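Colleague: Some structures to go through are shown next.
Read-outs: derived from the displayed coordinates by stated rules, not from any lab. In this text the structure is predicted, and so the values were computed from the model without any measurement. Cβ atoms are built from the backbone, for glycine too; each structure is taken alone.
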Structure I
Amino acid sequence: MHPQKSPALRRRLGATLALATALSLSPLTAGVAGAAPPPSTSPTAPALGANVTVFDPSMPVSQIQATLDATWQRQKDNEMGSERYAYLFRPGTYGTDAQPLQIKVGYYTEVSGLGDSPSDVVINGKVEVYNRCLEDGGTSNCIALNNFWRTVSNLTIDVNGAGQDGCRAPTNFWAVSQAVSMRRVAITGGNLSLMDYCTAGPQYASGGFIADSALPAVVNGSQQQWFTRNSTVGSWSNGVWNQVFSGVEGAPSEAGYPNPPYTTLDTTPVSREKPYLFVDDAGRWNVRVPSAQRNSSGTSWADGETPGRTIPITEFLVATPSTPVQQINNHLARGGHLLLTPGVYDVARSIEVKRAGTVVLGLGQATLTAVGGAVPMTIADVPGAVVAGVTIDAGTVESPSLLQVGRPNGNGGRSDAADPTTLSDVFFRVGGPHVGKVDTALEVNSDDVLIDHTWVWRADHGVEPGFTQGVNGDTDRWRTNTGRVGAEVNGDRVTATGLFVEHFQTYNTIWNGEDGTTVLYQNELPYDPPSQADWQQPDGTLGWAGYKVADDVQRHRLYGGGVYGYQRNAGPGITTESGFEVPETPGVRLHHVATVHLDGLGIIRHVVNDVGTQADPSNQGTPQYVVDYPAA
């Protein structure tokens with residue numbers, strides 16, 4: 001618990017958090033004081049850097065294909081690398097019936113159209129992700145469980161499998177897991193499969209996100225969990241543990257849950273689509289910022305232009321990793337916006353979003369890495385700020401947080417339920433490419449915030465120095481790659497649509513605010529406690545729930561949640577008391593929640609509080625469900 005928290009918040013959690021530490025919120029200073037105003041940005045030819053490629057439909061298909069294939073070869077196994085890429089398509093059609101454009105998307109790669117509507121850019125071909133084969137290029141270990149960090153958006157895929165084998169030809173494969181989004185996409189002429197059943201047979205994938213898209217028949221297949229929001233689907237088949245649909249026209253019924261494991265909301269309580277680049281008829285570049293919606297369904301573009309505001313690219317500082325933070329903050333303080341081009345940004349002083357309505361948009365999985373214990377980004381207690389398409393990494397010196405929305409003790413700030421501050425495709429990583437240390441990765445103090453798709457990940461694998469995988473516990477990593485809490489929500493009326501949080505060392509998610517709503521929650525407990533003593537609260541409670549609603553909260557809703565155990569590096573017999581822990585009050589309700597244990601050793605005793613069947617080696621891999629808590 002941070003020392004700045006109010007006494008009320010301390011009372012909510014104080015006794016339970018043994019790993020809490022007092023941390024300074026004053027990161028190191030970086031950047032150039034009094035930096036000159038940013039160079040002007042061309043309205044028709046913005047300089048987006050070497051890792052952004054803009055395609056024109058007049059270019060030969062073979063040239064475009066060769067460029068994309070070369071990047072895929074570099075990025076298909078580059079899970080922990082620092083390279084980032086964005087490929088943007090001007091309006092037009094790419095590929096022909098005889099020579100389709102077949103795009104394979106690797107790590108840290110964005111493929112996006114530059115039209116005002118998804119129909120303005122048509123890919124005659126495919127945009128695909130396949131299983132990743134991990135053993136010397138062979139097919140003995142091909143999976144999609146680690147297919148993270150990639151994006152496709154704002155275009156139409158007219159499926160054309162010419163030249164592919166019969167297994168692949170009729171279907172666009174999108175075999176992905178966390179931190180992957182498909183937004184503003186229309187798929188015609190074929191099917192969509194969320195698993196790759198052609199590379200070494202069907203293999204598990206573990207959780208992706210679709211929004212604002214018009215889709216044909218969808219084969220979900222082996223996806224353990226998936227969230228689809230504000231879209232249309234022709235049909236949907238299969239599901240493993242937790243499939244959630246919110247505002248999706250054509251979504252399957254949830255009748256019979258958990259067989260199949262569908263959770264279906266007719267409308268989405270609060271939504272806002274992610275900002276997107278587009279080029280207008282005069283060749284000027286702009287960013288469209290969609291408006292927030294309430295109780296909405298279907299795509300935002302079905303009846304024409306997506307409602308919202310248009311910001312000329314000239315109002316954005318187009319930043320690169322060498323841009324000083326002071327220059328960024330000066331531009332934002334003057335009322336400008338920020339476009340982060342692909343790359344890894346070392347941030348030793350917070351990027352400060354202080355003004356209402358500010359937009360920060362990242363391209364190509366732009367990544368902010370904390371340096372010297374800094375908080376890489378803070379957002380003031382203001383309405384309407386939008387941060388999208390950004391990954392934030394912990395550094396080797398512990399940060400109090402990686403993104404702080406609103407001030408501790410800020411009393412919620414000047415929020416606006418009609419114009420919520422919004423985080424879209426904002427991802428967090430603690431460890432992986434290097435040692436990471438953070439107290440609380442995502443801290444939300446403001447009221448009326450919308451979290452639209454996040455993955456908050458304390459890495460369960462990586463290449464950082466000193467990484468070991470011990471048979472009887474990974475003591476080194478538990479002590480060095482540290483993260484106490486994944487997400488802490490202190491503001492009221494906060495909504496999360498697609499909240500994925502994994503492997504933190506106490507509560508993965510703590511919800512202190514009133515009137516909170518989560519639509520799809522996915523959690524995996526930490527994989528590496530060296531012993532039960534390391535996974536035990538001061539009062540003797542065994543472990544920490546994957547999702548905790550504070551004891552004095554009176555109103556909260558969760559739709560479609562799963563807490564999983566796979567403690568492969570832990571000492572044998574690690575036990576967790578409950579997957580979900582919530583106050584017993586009529587205003588706090590959970591709909592469709594489950595636990596499952598996967599390692600054949602550990603135990604989760606209950607699903608919610610003291611309700612639900614124990615998940616243990618006797619039912620390894622089989623979810624234990626609670627339909628409603630409290631029972632209807």
Structure II
Amino acid sequence: MTSISHAANNQLSDIHYQFDFERFLEHLVDVTLRFTADIDAPNLWLPAWIPGSYLMREFARNITAVHYEVVDCPIGKKQSVDSKAVDNDAKPNRHRAQKIDKHTWQLPQARAGQTISVYYEVYCYDLSVRTAYVDQQRLYGNFTSLALAVNGQEQSPVQVSLMVPEAFFVDKKKEQVLLACGLKATNLQSDERDLYDERDLYSVQADSYHELIDYPFEIAIQEKFDFIIQDSQHQTLSHQFFLAGKHNANMGRLQQDLTQICQTYLNWLGAAPFDDYTFMTYASGQDYGGLEHINSTSLITPRRDLPRINEPAVPSSDYQRFLGLCSHEYFHAWWVKTVRPDVMLEVDLRREAFTPLLWVFEGFTSYIDDFMLQASGVIDKVSYLKLLAEQINRYYQTPGRAQQSVAESSFDAWIKLYRNDENTGNAGISYYNKGALVALCLDLTLLEKSAGRYRLFDVVKGFYEQARQNESKRIGISSADMGTVIGQFMPVAEWQEFERRYINGVEELPIEKLLAANGIQFYTNNKETADKHVPWGMRCTETPAGIKINRVTRGSAAAKAGLSAHDVIIAIDGIKADNKQLALFNDASHDIECHLFRRDELMMVKVLPRVLNDNTHAKNSLEKVFPHSVSLRFLRADLENDLGHSNTEENWLNVMQIYND
């Protein structure tokens with residue numbers, strides 16, 4: 001495991017990056033990269049995607065021209081920095097790098113053995129957790145977006161300087177401006193600061209480029225708390241939580257709940273792949289997301305999802321969502337960063353890494369994240385069943401589950417998951433959503449086939465123990481490896497049948513049957529979903545111009561009438577279209593005239609609302625959208641409040657009792 005101790009200022013590194021944030025008001029970062037070339041005409045490259053988010057994001061698009069020069073000052077010696085892109089073309093000793101593909105620059109004038117300084121700027125104005133964002137409030141970045149790699153020298157040690165101008169601290173209490181990062185940082189000594197023109201400088205180092213890009217950073221006004229947990233050997237692991245952005249969060253409550261959740265993971269898994277862990281969170285208006293790293297996670301959340309001062313004992317649904325996000329990304333330190341798909345063990349971030357196993361890594365995690373909220377006691381079992389019901393409803397209301405298997409969904413992540421359109425729900429399924437429910441079914445099947453002895457958590461722990469015994473402390477797994485390990489806990493033939501039907505195939509998951517065998521009953525609400533969510537099989541939004549159609553379900557009344565996504569219905573049965581007017585004719589048994597605009601052209605269609613779904617062109621009846629909303633309830637009142645673990649029914653929601661016994 002890599003040391004994350006303080007960087008020594010006098011220690012020389014083979015590659016040195018300086019990130020100067022002086023132009024933060026323009027959302028620009030000026031970068032100086034210094035290295036000794038090991039070949040003539042070396043190449044520099046930037047990742048096209050970031051691990052954990054499977055889309056070619058083409059980070060190089062935010063870099064303008066790259067310039068370079070041969071310098072006399074050896075690496076590790078102090079030198080004033082002047083990396084402004086506007087000055088580069090006026091300097092006679094500087095050369096313009098030649099771009100040879102979309103994310104690679106060549107330095108033709110550089111020779112092996114020479115010390116090279118490279119200068120470029122990066123535009124940073126993406127609020128997501130995947131890239132970089134710079135303004136007068138915060139300096140945030142992933143090095144996959146900021147740091148050009150020296151081709152062939154990615155394993156060399158690197159030192160990083162984050163240079164923050166005094167102007168950034170204006171109107172801020174300096175002691176409240178904190179650096180959050182999984183790597184520990186040190187400030188430059190005061191007698192060295194004059195060299196950098198009154199700029200504060202944080203210094204961090206990493207063993208290699210590939211290690212560096214696993215550590216995002218944030219410099220901003222942040223609140224912070226610490227907590228510790230213990231592994232099975234009673235070793236303490238320190239944790240930090242940073243929160244930036246405007247908020248009124250109950251930090252004490254958050255500390256209490258996160259401590260319980262993290263400790264529950266350690267109780268189950270016994271050990272962690274890190275010595276300490278950092279939660280980095282930014283509170284915004286509507287943005288939501290998270291990205292995992294080996295000893296940290298970067299999160300962005302609507303501020304309403306944070307706990308209130310008077311947060312009830314059972315967390316609100318909004319706060320549960322944030323806790324689920326924390327739980328999800330925290331578990332990824334084991335289940336993605338340590339145990340990962342084999343194709344991502346030594347991955348080239350310039351090319352896609354196709355795998356059918358994202359349902360395993362994101363799906364298992366999407367099941368376990370909420371499960372561990374109740375296992376830790378942070379939410380009760382009734383609240384957990386509500387969260388599970390939400391997953392089930394998303395699955396049942398996605399007709400594309402009949403078209404695409406969860407393994408195919410995983411493989412196609414690069415071209416489908418992050419590129420939703422109006423046909424997504426008809427043609428495919430999310431490996432997060434269905435993967436979570438496959439994980440649920442596999443968990444309950446393992447319990448059933450092993451007479452309550454084994455479950456999904458044993459499979460995960462089995463893989464993690466393999467990783468701990470490996471010299472690199474991580475492993476990559478394949479579909480065959482899944483069968484080998486699962487075969488230790490249930491008959492191999494049973495697993496192969498499960499895989500054929502529900503993972504590589506599109507058969508309906510046996511959710512209702514398996515839950516019933518574990519004391520959980522399905523209840524349905526036919527009216528709510530039919531009336532409020534999919535009238536005529538449409539997903540739509542009321543606007544001042546009329547009803548805008550967002551999505552049309554294949555085989556529905558709207559589809560058969562010729563209504564399409566992006567149409568704006570302006571009149572229904574001769575009356576101005578709105579949600580109330582639509583509801584009046586939701587279940588009509590005769591043709592209804594609809595006037596609409598498609599683009600700028602006026603059209604009229606006739607809708608027969610009571611038309612049955614036509615499955616002539618469907619693979620099977622799964623293409624039908626369930627016309628109801630599912631909720632889950634305990635069959636026995638005693639299961640709700642005081643589950644034991646004497647049989648399969650009572651084992652399911654008590655994972656920690658199994659591992660503590």
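Colleague: Here distance in nm of label points 7 Å out along Cα→Cβ at positions 256 and 368 was calculated and came to 4.6; which of the structures I, II was it taken from?
Modeller: I
Colleague: Can you say which of I, II returns 14.4 when mean count of other Cβ atoms within 10 Å over residues 344-351 is computed?
Modeller: The structure behind it is II.
Colleague: From which structure (I, II) was helix-only ellipticity at 222 nm (-39500 (n - 2.57) for each DSSP H run of 4 or more, over all residues; to 500) calculated, if the value obtained is -7000?
Modeller: The correct label is II.
Colleague: In addition: Taking mean projected area of the Cα convex hull in nm² as the quantity of interest, name the structure among I, II where it is greatest.
Modeller: Ranking I, II on mean projected area of the Cα convex hull in nm², first place is II.
Colleague: Quick one: FRET efficiency 1/(1 + (r/R0)^6) of positions 200 and 608 (r between Cβ atoms, R0 = 35 Å, to 0.05) came out at 0.00 when computed from one of I, II, so which one is it?
Modeller: Source structure: II.
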